[in-house]
Structure I
Amino acid sequence: MALHGKTYRSRSEKIDRNKRYTLEDAVGLIKDVKVAKFDESVDVAINLGVDPKHADQMVRGAVVLPHGLGKKVRIIVFAKGDKAKEAEAAGADIVGAEDLAKRIQEENFLDFDSAIATPDMMGIVGRLGKVLGPRGLMPNPKVGTVTTDLTRAIRETKSGKVEFRVDKAGIVHAPIGKASMEPQMLLANLNELLGVILKAKPSTSKGVYLKSDALSTTMGPAIRLDPVAITNAHKTV
């Protein structure tokens, strides 16, 4: 497997395992540590000092990355009537209602990156929770994907809106772009995401909130980040 092959090992040697990198240094290493021939995604894993078992310590939200994700985002929208026409005009890839829900349920159609719905469609969309929920595709008003302002929601999603949610282990996983993007673009995206996550700190979270972070490409080794440097960079948060 490539992960354990010669290329992966040679890329790993470029990372100092005893070092915690600044954000600038980490994004500067991305092109040097990518493994695959395809344009790998760049992802960040953030270990937070929260207990997701408690509802008041759940960290979730959304952020529009200033430089997008470096890829075309496919969006489906659950809407009817004039709202369906609005979604189509705004650039939604697929618009539907019962027919779209049936396609997802019966044909296992999941060839999309984001799902948006108007509030009146949630009775239909709610039945898809077991399919869309585990994949992070379930529309939710807290992150702006259940809304009557479809034009804005579609525009933001197309331009690089990323939803995040802490998992059972207390970790947030989120993409910040592609390995082919310039380091300055990745840095701006990463800073925007981290700023929003820091602002989302629950008042009930005690002790260290930002415990550890790592940046990596889809197939490449992890680059550990310096959480102190991150916090200092967002002192105004």
Structure II
Amino acid sequence: MRVVFRFENKKEITLPLHYNYYVESAIYNSLSPQLSEFLHKYGFIMGKRKFKMFTFSRILGPYKIFNNSIKFYGHASLIVSSPIEKFIVELVNGIMKRGRFQIGQSTLKIANVYFPKTPEFKDKVFARTISPITVYSTLFTTNGSKKVYFYSPFEEEFNELISSNAIKKISFLSKRKIKKGLELKPIKMREVILNYKGTIVKGWSGIFVLTGPVSLIKVTYDAGLGSKNSEGFGMYEIIKNRDINESNDVA
């Protein structure tokens, strides 16, 4: 389930260049204290993994970058998605009661809120990222220290981790056991490096083909593809083949 928040300000909207954490915090602050604390501290447990079961887009709209800040002009939009209906309902109610969305020091005024039409899901879809996709492993160096390695879509482990993550999500949500996983084939993708609370996160943005069971594709559409979804990673939209050459305003 997805919801789109559209903001309009008379003046430009100024945010830190790396704003993921501020958007994530604003989302938590818009929920009830009970749901916010549950998701923030615990989340939904599946084996050794914890899932928050929501994701959000980059902020969409015309923008310019100035040193360590980014400015949006006139209007901007944010898409939030989750397979948990209660989460979306609470988020919408919380934001609409305030009539604004507070991201860091910037107050974004709500122009309108709407629920986009659910796309047709098939076992092969063309897709475009709305926030970067990231998957990683924590490795150990020869001296015993930890090192995080982020995979690219051109490495075999990327698809393995994408599939494993999606299967765990659907196992929790529907108690279904699915053996066949997902395969992501990049068409036009580029590496994106973001700073999340002082930690570098490497992801990939662009257009790709996603194949696999329809139920798995739908889960990743709602909950996010890959890791760190609740930090603003892994959201994508399904597009037509003819739309591949189109660009969108994603900061």
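Please treat every number below as a calculation from the coordinates, not as lab data. What you are looking at is a predicted structure, and each value in this text was computed from that prediction instead of being measured. Cβ atoms are built from the backbone, for glycine too; each structure is taken alone.
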- Task: Assuming 25, 12, 8 is semi-axes √(5λ) of the Cα gyration tensor in Å, for residues 164-211 alone as calculated from a single structure, say which of I, II it is.
- Result: I
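Please state which of the structures I, II yields -9500 when helix-only ellipticity at 222 nm (-39500 (n - 2.57) for each DSSP H run of 4 or more, over all residues; to 500) is computed from it.
On the way: I: -9500; II: -7500.
Traced to structure I.
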- Identify which of structures I, II gives the largest calculated value of distance in nm of label points 7 Å out along Cα→Cβ at positions 36 and 180. II
- FRET efficiency 1/(1 + (r/R0)^6) of positions 28 and 156 (r between Cβ atoms, R0 = 25 Å, to 0.05) - highest-scoring structure of I, II: I
- Task: Identify which of structures I, II gives the largest calculated value of relative contact order in percent (Cα under 8 Å, 6 or more apart).
- Result: I
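Given that P(r) over Cα pairs in 10 Å bins from 0, in percent, for residues 84-131 alone, derived from a single structure, equals 23, 62, 15, which label among I, II identifies that structure? Intermediate values should be presented prior to the final figure.
Details: I: 23, 62, 15; II: 18, 37, 31, 14, 1.
Attributed to the structure labelled I.
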- Task: Output the label of whichever structure in I, II has the greatest value of distance in nm of label points 7 Å out along Cα→Cβ at positions 116 and 196.
- Result: II
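From which structure (I, II) was distance in nm of label points 7 Å out along Cα→Cβ at positions 44 and 140 calculated, if the value obtained is 3.3? Mind dumping the intermediate values first?
Numbers: I: 1.8; II: 3.3.
Only one of I, II returns 3.3 for distance in nm of label points 7 Å out along Cα→Cβ at positions 44 and 140, namely II.
With volume of the Cα convex hull per residue in Å³, for residues 52-91 alone as the yardstick, tell me which of I, II scores highest.
If we compare volume of the Cα convex hull per residue in Å³, for residues 52-91 alone over I, II, the biggest value is for I.
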